[in-house]
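Please go over the structures that come below.
Each value in this text was obtained by applying a stated rule to the coordinates, not by laboratory testing. This structure is a prediction, so every number in the text was calculated from the model and none was measured. Cβ atoms are built from the backbone, for glycine too; each structure is taken alone.
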Structure P
Amino acid sequence: MGLWKGLLIAGAAALAWNAGPEARAQERLPIFDAHVHYSRAAWAEYPPKRVLEILAAAGVTGALVSSTPDDGTLMLHRAAPGRIVPILRPYHEPGDMSGWARSGALLAYVDARVKRGIYKGIGEFHLFSAEDARTATLRTLARIALERDIVLHVHSGAAPILAILAHEPKVRILWAHAGMSEPPGAVREVMDKHPGLLTELSFRAGDIAPGGKIDPEWRALLLRHPDRFVVGTDTYTTDRWASYGELVGQHRAWLGQLPREAAEKIAYRNAVRLFGGGRAEPPK
């Protein structure tokens with residue numbers, strides 16, 4: 001009886017996956033959210049217990065978290081160390097975003113924090129030009145990332161990514177938002193040239209599946225590199241926590257239009273393999 005029940009469940013899952021995009025989107029793939037912020041403005045309205053409830057309700061079993069300041073990341077990690085994977089944002093305040101890459105003052109802070117051993121990356125940080133990516137500060141951060149075998153989570157267009165990799169081709173980069181506005185052809189060109197580059201897709205669901213149907217060029221790119229994409233929500237403002245389930249659902253909708261194996265890799269398996277974590281824990 002148990003065997004037959006298992007076969008029926010497996011068969012039903014296979015039928016649902018092959019029934020069309022709507023059925024697939026409803027299948028609730030587990031999601032590893034590889035772009036979460038829990039910054040100061042959100043702490044009062046969304047304490048850690050509430051954030052963990054929101055993740056659980058959305059079927060998010062793991063989250064790569066950085067915050068401004070870093071205290072937010074540490075609060076979430078203490079509350080759910082099996083689910084929350086910390087990465088370290090190098091600047092402490094939103095106002096630091098524009099000029100931080102040309103200041104060496106933060107390097108001692110970053111070096112001291114990463115020695116704790118809990119951080120899987122440095123970022124997310126913003127680079128607005130290739131020149132920003134060539135500064136002494138960036139070169140030092142790349143060296144730290146190499147020494148610690150952690151990623152750099154970089155919010156930029158293609159040019160700064162290429163500038164970092166020209167200097168340190170072995171450093172692992174998680175490219176936030178796939179460049180935000182880079183077309184799939186440009187993303188493909190960079191990924192083909194640099195096999196170690198990982199690409200994260202927050203804010204790109206509308207580009208990947210305009211009108212709800214997956215774009216053929218994006219589909220071809222995702223299937224070309226299914227082991228190197230992850231998804232994210234980017235909770236950079238407090239109001240995005242209120243719509244968090246919808247943001248996750250936007251990714252599930254286009255993931256449901258991919259072959260099952262590729263969808264699972266992009267939804268959660270790649271991130272778990274790369275960063276660890278992803279074990280759901282009930283909120284306390």
Structure Q
Amino acid sequence: MISKGSGLLSMLVVASLLVACGDDDELNLTGPGYAPGDGRMYPVHEVVFTALDGIPVSAVWGTPAATGRVPVVILLHDLDGNKYDWLTSTTLFVDLLESGYAVIALDHRGHGATPLPGGRAFPVLQDLEVNHRDVLAALDWLSRQTQLDASRVALVGSGLGGNSAYVGKGAFPGRVSTAISMSPGLWQLDGLRPVVVGAGIDPFTPESILFIVAENDIIRLDDDAGTVLSYLDFSRSLKATTAAPARVHVVPGSSAHGLELIERHPAVLREILLWLEEEL
């Protein structure tokens with residue numbers, strides 16, 4: 001396969017960093033990099049739920065301060081990544097909590113704390129092709145959480161997770177409201193066939209997907225033909241199979257991939273939040 005992608009029980013996510021206070025009975029935080037701001041802490045926990053084929057799927061789960069039933073966003077990581085990438089490599093997990101969404105980030109099978117069938121050590125293409133089973137397990141778990149609005153669920157994925165967001169939206173159109181696919185692209189080495197694109201799933205009806213990709217995000221193969229694989233072309237091919245609303249947002253002049261898009265281009269975060277506000 002060709003792609004750019006290569007045990008806490010509970011914790012608190014702190015947003016906007018707490019102010020160091022002067023009164024003895026108030027919390028004081030000191031140290032470099034602590035700027036004044038409102039102190040808001042969100043409980044984040046690890047959870048495990050079982051896919052239909054018996055795989056225990058590990059995830060990290062956070063809820064906002066909002067009251068009432070809230071919408072939820074499922075985050076899907078890149079190849080060789082894990083659920084904590086959404087907390088360590090980007091601010092998106094916290095940004096979504098700040099915006100009033102519940103958030104759950106999965107470990108795909110064969111990544112992080114989610115094992116492979118039969119105890120195998122390394123995933124193969126067949127494992128990646130059934131990532132939508134892990135998404136389904138998350139949807140089933142979320143449907144049992146009474147504080148959520150299970151009719152308002154979005155998928156957001158990076159790299160391989162971008163492929164999985166597209167596939168999950170197409171496979172479960174009645175249970176996923178919308179999806180955002182950042183830098184989707186995965187090719188089989190033999191013949192460069194696009195993979196993890198919903199082949200064999202019937203019915204498969206992708207719609208309401210925003211694709212986000214850098215204009216110059218490419219892979220140059222070391223072959224006699226000088227082959228270049230383009231994530232922009234891959235995104236456009238997926239968009240062509242997606243019913244409206246569907247759009248490809250191109251970041252001009254950039255080669256950023258996946259989560260790098262958010263960290264290097266602040267406008268990408270605004271696009272994500274705006275799409276969720278309008279479609280979720």
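Table for the structure above
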{"read-out": "Source structure (of P, Q) for FRET efficiency 1/(1 + (r/R0)^6) of positions 135 and 207 (r between Cβ atoms, R0 = 35 Å, to 0.05), computed value 0.70", "value": "P"}
{"read-out": "Among P, Q, structure where Rg and Dmax of the Cα atoms in Å as derived comes to 19.1, 70", "value": "Q"}
{"read-out": "Entry that produces -12000 once helix-only ellipticity at 222 nm (-39500 (n - 2.57) for each DSSP H run of 4 or more, over all residues; to 500) is calculated, selected from P, Q", "value": "P"}
{"read-out": "Label whose coordinates, when distance in nm of label points 7 Å out along Cα→Cβ at positions 175 and 199 is calculated, return 2.5 (choices P, Q)", "value": "Q"}
{"read-out": "Ranking P, Q by FRET efficiency 1/(1 + (r/R0)^6) of positions 151 and 263 (r between Cβ atoms, R0 = 25 Å, to 0.05), the structure that comes out highest", "value": "P"}
